[in-house]
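K.L.:
Below are structures written as structure tokens.
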Structure I
Amino acid sequence: MADLFKEKKEKGLSILKASASSVSGEEMSKELSVSRAAVWKYIEALRKDGYEIEGISNQGYLLKSSPDLLLPMELKENLSSGYPGEIYWQRDIGSTNDEAKRLARLGTPGYSLVVAEEQAGGRGRRGRSWQSPAGGIWFSLILRPDFGISQASRISIFTAVVLAEAIALACGMKTGIKWPNDIFLGSKKVGGILIELSAELERVNFIVVGIGINANFAPDHLDPEVQETATTLLEVLGRPIDRKELLAKVANRFYEDLESALSDRYERYMIRWRELSIVLGKSVRISEGDKIFSGKAIDIAENGALIVDLDSGDRRLFDSGEVTLRLR
């Protein structure tokens, strides 16, 4: 019953959006095959979602504005035709990754999205806190790829390239990738990635790709120490961006390109990652536990490990899950 109500509500919204003028309750009643009383309930539900709908006497309902929220009804309009995933939205949540993992264990289909307006417990790599105020783009994508663990590491390279290119298109500016999972605009971070997987033996059950983009909020919403190294699209552009469009660009790219990108076209993504890198060719300082290594980052391996020529003369590969990197 809840699914039917949701379906009718979304169809009612589509009817309102398709009309430049008011739509009568009688017309909506016929289109939806429901009573006038049911139409009123759908209108009230849409108003609670944040849609401004004017009721005009003897004329019907007129959609005046849509909320700046990443609601499923809004995102679907920007997703590719036939997009297979479900969309789960919450105004505030602990962590979209945690919720995505819970849903994945329950059998939620691949390419499903878990989206929130705010996160109270957003996480970065190695358990670090990721601040997620309203106005950002915080979501997790559930993947169910048909390959082994050895190929799962390729997701990181693919995701970083997709996110960097999507942000560049949205703001018309060059972006950069800081190994392993940060997206930069100029000298400051604007986005990040957290990838988690569930596997048995050599097979992957599911992968959750968590993505955070500092979008439509001012940097003063972040803690002072974070402001020193992070920026937002609003600060850089001086205007808000279309969050729904940007999120959908990333999701669509996964849906349309992931399978081939992880097989026959993977080398192209590695080349593109190298082109976007702000680390390769630079002097770096790497913390691994209580050890510190210094050297020059020269390349990435197929599995995403960073290849560094150490000052000691040795060459070493660093896995992203174990280290912290700083440019020198």
Structure II
Amino acid sequence: MELASAISSFLTHVKVEKGLAANTYSAYKRDLAKFEDFAKKRKLALEKVSRDDLVDFLAGLYRQKLESKTVARNLVSLRNFFRFAQVHDVITDDPAANLESPKIRKSLPGYLRLEEVERLLEQPDGSTPQGLRDRAMLEVLYSTGLRVSELTGLRVSDLDAKVGCVRCIGKGDKERVVPVGKKALAIVERYLRDGRPELLRGARNGLVSPFLFVNRRGAKISRVGVWKILSNYGKRAGLRVALTPHMLRHSFATHLLERGADLRSVQLMLGHADISTTQIYTHVVEERLKQVYKAHHPRA
């Protein structure tokens, strides 16, 4: 079987039979497309791929300055693909079987200072429907710590303004309820009243989207769309770093911990399955404890 055909069969398998989430499927597709290009350049047939070829491919990703966790994800995609190919008798030996995972460097997440958040939130033009939408998105991201896929998946019915919370579907289709601040709710209500109806006028065939945040054509806004919007506002705000949706998520967690929130509560709000994932923020807790110690201990 040709490599391209085998990859296509694998992607159909993970999408239809295993029912993986859309984001996971997209990651597999991107990773294997990169490997397919690599194999074409080397004129490698599927059954001729060796462990050394895979090592060279992963080394090439490192040379592209990709993060270790990105390389590790590519390795997971390769492992699952070649295991699938072996189980289905496409290949006899699995070249990815004994490949070691790269050590993932635990870098501290980048986040914005409070004054930077304030400056960022002032950038959208609230006199236009798109500006209202963008301000509402920024406020919700910072107020809730949602992932970008969770933000784009929000429906109007997921917002409960009276209770002050939002229901979202996270990784593994797990549902959670997250509090939303009053300022964010006020902006969202204004967007629902003055911005969203105008954007919905661009909808094809007059179809009304159930999703909270829509694009100029009245359809659900995409993850890429949100990334571009945030990047643009980050530049306009003169931020010291390139802005991403995940940076607002990190800012949400960091600012909560700086003001005394406990790690377990932040874990629940972020939707982390394991507390160890949230513990990357312990540098914030440790710094706050040092300040408390210096301020109150007689021997400090």
Structure III
Amino acid sequence: MEFQQLEMFAAVVEEGSVSRAADRVCRTAPAVSIALRKLEEEMGIPLFDRSTRTDHHVTTAGNLLYSYATRILEMRQAAVTSVKDLILSRRGTLRLGTHESVSLYLLPSILRRFHKLHTDVNIEILCGASEQMLTAIHGGLIDLAVIADVPDDPGLERQLLVQDELVLITAPKHRLATAKSVAVRDLADEFLLVQGPKSKIRARLLQALRESSTPFRLAAENVAVEGIKRMVADGLGIGFVPLMGVRAEAARGDVSILRVQDIPDQWNLWLVHRKDLPLSDAVRTFIQVSLESGREQYSTNLLASSKIVRALDSF
């Protein structure tokens, strides 16, 4: 059994005819037919139902072989890519998509580790909402994404990186600042500082307010997390942000952290890439380094969260 035979076999299965498969693999139709016959002789069983002259319908045995053939061909491509990366040092550019908050609070520690292993790889970072990053992945604009709210997509591979949470932040002298937690209705008529219209964080907050018929006012829109923190500290409004981004400010007393009872606060970050594309050595290394850093970050999150909870309980 040869790789070329498997390529031709897979092409016939996917194209449904020898002639179309021949065009795809740049061979003549007789050459493809000979390769199929040799493969069937080696298997000892027909792989196609040839009851019609124009179309080739795969048999049960053919379907089974096809499932293995596609995996073998994908592994061959991955092996070739990895060896070329290693020998020729052709690692090029790693294109990464993520959220603005992740680029500020999580990526720096990951990139420090990564660059120790791949000093010759350029990293391009594209920031945006989850929907935008998923579109970029499917379109081949980025190799990998670190994002929240990833749907169950059969074309994507996803791995849990960090479990964070969403919290409400207020100025230390705000009327709600000393509360352990608040209900959505407690936010009535507050000035809200929110991110862009495609932000999932913004969507959660506004949906909860509308469903509870709680009146609210938008103090500013399309504000990045860093901007929200500064505006909140200056008493311009309140914001709903990832906990990882406000620990330092909370520890200094610049802002107060509250939980909102009626809004889902889980904020999981996922590593996401396409299943049908082979991963370069640089991408695989980035994934490995990210998962290691994520495990450490998760432990830090638990410790920091417990300290914040104890601080709230002391009021």
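Nothing in this text is a laboratory measurement; each read-out follows from the coordinates by a stated rule. Everything numeric here is computed off the predicted structure, so don't read it as measured data. Cβ atoms are built from the backbone, for glycine too; each structure is taken alone.
K.L.:
Could you figure out which one of I, II, III the value 6.8 for distance in nm of label points 7 Å out along Cα→Cβ at positions 26 and 170 was computed from? It would help to have the intermediate numbers written out before the result.
P.N.:
Values: I: 4.5; II: 2.0; III: 6.8.
Source structure for this number: III.
K.L.:
Taking 27, 49, 22, 1 as the value of P(r) over Cα pairs in 20 Å bins from 0, in percent derived from one of the structures shown (I, II, III), identify that structure.
P.N.:
Values: I: 29, 52, 16, 3, 0; II: 27, 49, 22, 1; III: 27, 40, 23, 10, 0.
Computed on structure II.
K.L.:
Any idea which of I, II, III comes out highest on percent of Cα pairs over 25 Å apart, for residues 114-233 alone? The partial results should precede the final answer.
P.N.:
On the way: I: 23; II: 17; III: 40.
For this comparison of percent of Cα pairs over 25 Å apart, for residues 114-233 alone, the top structure is III.
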